[in-house]
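Nothing in this text is a laboratory measurement; each read-out follows from the coordinates by a stated rule. Since this is a predicted model, take the numbers as computed values, not measurements. Cβ atoms are built from the backbone, for glycine too; each structure is taken alone.
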Structure 1
Amino acid sequence: MATLPSSLLSKFYEPDSLRNTDSGFEMAFKNRLAPSTLIGIGSLKIDGYVFQDEDLTLRIVRPAAAYGRVPEPLVRSGDQVSVEKSLSFGLNSVVWVAVVGDPLPPGQYEVAWTFTTREVGDITVQASDQVEE
């Protein structure tokens with residue numbers, strides 16, 4: 001199993017994407033490295049709070065296809081992703097990870113999301129971001 005340097009892993013997080021929504025909060029991760037296949041979703045940690053796969057909703061937005069058509073986003077609960085129900089995480093695709101619940105107060109946050117790909121195995125992406133007022 002390959003280990004990716006933290007300098008590469010940090011490129012997965014989409015800066016300034018952490019934001020509150022009407023139903024909680026969300027953040028984005030963009031695949032800038034290589035086509036991958038998600039086969040497992042681990043926890044999301046926000047400043048010590050842990051959200052398990054069943055607490056997460058994933059929305060994968062893929063880049064425009066041939067003729068400029070943007071494919072419909074794929075939406076799945078984190079606990080619905082498995083080896084049998086894998087998700088393509090193509091190059092330049094963006095995964096929005098949403099949590100239903102209380103919005104985050106304005107401020108700086110440490111984010112860590114763990115997921116498993118068929119190609120590399122377990123990956124944990126860590127980043128700092130903030131929620132604006």
Structure 2
Amino acid sequence: MGACASQPTLEGFEVDEITIADTTLTVAVAETSDQRSRGLREVESLPAGLDGMLFVFGEERLATFGMEDTLIPLDIWWFDEEGLLIGSATMEPCPDSSCPSYPSPGEVSWALETPAGEWRFASGAVLTPPA
């Protein structure tokens with residue numbers, strides 16, 4: 001066994017911690033347009049120690065997600081500019097291009113994808129993003 005633990009990785013994404021209510025999660029952070037577009041496509045499972053992916057939009061906007069080429073079911077959590085949870089949905093894998101869309105319930109500054117069913121957050125829970 002090695003003396004130092006390795007950080008979970010998803011190639012090309014920074015890993016950081018966020019807090020929602022009193023729960024701390026370790027997430028890959030998608031900040032650029034390319035990273036947000038790639039997301040968790042073609043990922044068979046999250047690396048050990050990684051709880052999900054945080055999508056950072058920079059400014060509030062309506063956002064729509066799809067599951068084309070995504071292999072694992074995901075929950076999506078929508079957060080407004082104040083960091084308040086304003087909605088969520090469970091998204092199913094979709095093998096082709098005729099996939100449903102998952103629009104945000106309003107303008108959001110962040111979206112969090114986590115494996116379906118792993119977390120439960122109440123509406124109005126507050127996200128503390130990475131510093």
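Suppose relative contact order in percent (Cα under 8 Å, 6 or more apart) works out to 27; of 1, 2, which structure was it derived from?
Numbers: 1: 35; 2: 27.
Of the options listed, only 2 reproduces it.
Taking distance in nm of label points 7 Å out along Cα→Cβ at positions 33 and 121 as the criterion, the top-ranked structure out of 1, 2 is 2, with the highest value. Work out which structure the value 46, 35, 27 belongs to, where Cα extents along the principal axes in Å was derived from one of 1, 2. The read-out was computed on structure 2.
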